[in-house]
Structure I
Amino acid sequence: MEFTENLSKLSEQGEKKKDIKSQKWAIVSLASIPLIMTLGNSMLIPVLPAIEKKLGISSFQSSMIITVYSIVAIILIPIAGYLSDRFGRKLIIIPSLAIAAVGGTVSGWASWKVGDPYTMILIGRVLQGIGAAGAAPIVLPLVGDMFQKESDVSSTLGVIETSNTLGKVLSPILGAFLAGVIWFLPFFSIPVFCAVSIILIIFLVHSPKSKEEPKPFKDFMKDVKQIFRANGRWLLAIFAIGAVFMFVLFGVLFYLSSMLEDTYNIKNVKKGLVLALPLGALCTASFISGKVIKENLVLMKWITLIGALLAAAAIFALRFSDNLVFMLAVFFISGIGIGMSLPCLDAMITEGIEKEERGAITSLYSSMRFIGVAAGPPIIAIWMKGNQQTMFYFLAGLSLAAALLTFKAIKPEKNEEQ
């Protein structure tokens, strides 16, 4: 009898270890999605000057290669979120990755074979935006579905956010390297990356099935409205803070990228390596923050507040000097501030919403972040032609506003009571 009990315990321990190992590979698979989607967009930024020369287009036309991707994603992300709630996360993610792969292929093929490929490149980028809308944002609710313990959810979201920021670190380096071989090679890299991710998701990610029947759209919208009536204050605050952080991050990156090339004559892969320094700080801070916060909502609030204040102070300091080492130190500190805050926002919004509506709510949050990504570079580009001092005040003021929103609107104690 004792032998049988011991054997049973060993079997249970073996199954547990197997589950843990399976979850680790599932996390790696999920993390590949934001990594690929970030690479698919951000690694084209250092390539745009080469595209302008090859195609004979203006800088505004080349910026549309980035913009159309983001605009399509902003519009379609909430729809993808609802569909994932209704039909299942993997059923939306896998076809979306396939569409993104097709988009990369269309843009690459047009660049290679078509005489005047600009329009076809934009069509391919629209397809990539459609794919991005149904892939990366759905990862957040899927993590919430897969893990029961809030600490596991927070830790995994930290890994996902780290993967996202890692994509930003690698993108300028990888984009410049691939374009150095053949200028349109970055487009062709997307279907390769997407194919790898599709295989990983199919075989290594097991999304739990909902025990309830999916709600009709009318009932679903009633539930979403009820969520905003009950939690609108802190939800809208997180939406706004996420948009501000992305606006500040991509605006600052655009400014630094322009300064490196125009003022310091640092270009191509060397520029990518310099840009990787503050982005590396962002990536590291995201990873550590995701590990530290666990299920502690109060800690998430204070880390977000401190991160926003750190970013505000660092960006305000830019008004004092344009020395390269000083600028890099400032961007390094602001990267830490934003990086430590992002996993907290992901965790608060994922853990605060029921599974049935989680996809739609987190997708709205992702749309707001995309708005920041899309708006930051063009607004900063216009502002750089005028008074840059006011630009620094504006970015620092936005970060300070995010800190105030965090302090005033996010009340973890009250949220837990609801």
Structure II
Amino acid sequence: MALIALIGASEVLPDGGLRALVTVAGETLIERQAARLADVGVTHIAVAVAAVPADLLATCDRIRRRGVKVTPIRVATDMMGLVQEDDRIILVADGLRAGGTHYAAIAKPGAPAILVTGDTPLTQGFERIDATRRWGGLASIAQPMVAELAAMPGEWDMMLTLLRLAVQSGARRLYCEPALFEQGEIAIVTDRPTAALIEQSSLQQVEYGGMGFGRSAIMMPLIRLFGPLLVKSPTTARYLPYLTAFLWLAVAGMAASGLAAAGALVAILGGLGLTAMRFLSAFRAESAAQDRVRDVIRTFAWVLLAVFPWIVSLAGPGHEMPLFSEAALAPCLAATILLARSLYEDSSERRRFHWLLPDADQAWIMLAPALLFGFASLMFAILPLLALLQILLWLRLARRPEAP
């Protein structure tokens, strides 16, 4: 049984362009849809089109290069050649912008399902389901519905007819709060000004980046200053992981050459790179893949912090072991940061006071001047104690009942 998607891409904007090719935060809507579908296991995407202009062909080629099959189709009989009897098909409305959780919910195994929401002024761009409900832009259907459409005489709108068949068959309804449309988490992009508003709203609402004082209080505010420039450039999203990985390899190389202070300064830049990747993951089509790459780089950076004094000392002419205060406490510092992350991820109230917790960015920011001015041993002794104090303070504040 395969999971196949049918994306609408035939609606034309007042300026003559396709709605599916409108750009939001540096990526076209259809590329974002394809990436979210790939995240939930879709390997073949059918694109419902009235015509296939050159820019749509180029966009489909970019999607194919990410490992997903793409086939433009015009009628239901074309779709019949792509699906088997036990396949499941995900319908994606033309111009839909939605989060990964909504795709994951509709892609779960089970009977056909429709994402629905309330009939409010903010949801007028979605197809009406009944007197009080509108379509939320996503649905899962079975192959017999496609066969039924293909057998109908005359020409029918594929997306809307399949949606109606799902409604008539009693498909499950997954309710989505209309407030998500107000926040811009789900939307139908009807024109370019709407796309600009969604982009602006997304930039304002993206969280400060999760756990850690260094990232939340220092790194992410710096990145947010350049947020509009970062998200508008596809080149930035494409090459940022490589640049960030290179910076952290440079940290290891500088430490191995005995350039400890320079390595710590480059580590701060590497931390900015990881934070920028986290920021971009809220917008870019490559977010799921970049999340995995970011985790690998972050793990390497954490290990590098734990063994940093050893690398620096073994680079010396005598290959002497580092001082005990550095050799023992650097792994302790890294372990304390790992403990903080574990507590944060296991906490049901992890968003409260998240900026109090220690992180690697904070450690490198404090280590850089210590290495530069020659009091690294003292700083390695201070940092684990400071990290434990931050964790204790967070535990006390985060678990305190909120005021009514």
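Nothing in this text is a laboratory measurement; each read-out follows from the coordinates by a stated rule. Because the structure is predicted, anything quoted here is derived from the model rather than measured. Cβ atoms are built from the backbone, for glycine too; each structure is taken alone.
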Working back from 1.00 (Cα Rg over 2.2 N^0.38 Å, computed), options I, II, answer is structure I
Re helix-only ellipticity at 222 nm (-39500 (n - 2.57) for each DSSP H run of 4 or more, over all residues; to 500): value -30500 computed from one entry in I, II; matching entry is structure I
Relative contact order in percent (Cα under 8 Å, 6 or more apart): greatest across I, II for structure I
Computing distance in nm of label points 7 Å out along Cα→Cβ at positions 196 and 388 for each of I, II, the value 5.6 comes from structure II
Distance in nm of label points 7 Å out along Cα→Cβ at positions 236 and 364 gets 1.9 when computed on, of labels I, II, structure II
Comparing mean count of other Cβ atoms within 10 Å over residues 76-83 across structures I, II, the largest value goes to I
